[in-house]
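Some structures to go through are shown next.
Each value in this text was obtained by applying a stated rule to the coordinates, not by laboratory testing. Bear in mind the structure is a predicted one, so any value in this text is a computation, not a measurement.
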Structure I
Amino acid sequence: MKNHIKQVVKIPFKAEIVEVQDSNLIVKQGDRLKVHSIEDIDDKYGIIAPKY
């Protein structure tokens, strides 16, 4: 799955923060941003973690 995402996703792309698990982050739920790199991909849950 990770290889497929790397082939399909064009970076940079626009994203919206849907859920934040750490309230100390600079980003908040509902924020919109441009993603320039990806730090981690969780195949089980389909989560893509952008690098802040």
Structure II
Amino acid sequence: MELLYYLSAMTFWETVELLIKVCVLGLAVRFVLKVCVLQPLLETWAKRHGLGG
């Protein structure tokens, strides 16, 4: 019973921690996609249209 009480007490903070991890991971994924995918695409597009340097 004590274990069950401990788990129910921890659930809220574990949920908060999980949400924070998900948000951080989501931001990291977006950043990586932006740097690794969008940046080269924009550079090649700019070169094709004579806008890039």
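For percent of Cα pairs over 15 Å apart, the calculated result is 67, so let me know which of I, II that is. Provide the component values of the computation, followed by the final result.
Numbers: I: 50; II: 67.
Among I, II, the structure yielding 67 for percent of Cα pairs over 15 Å apart is II.
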Task: Test item: helix-only ellipticity at 222 nm (-39500 (n - 2.57) for each DSSP H run of 4 or more, over all residues; to 500) calculated as -3500, pick one of I, II - done: I
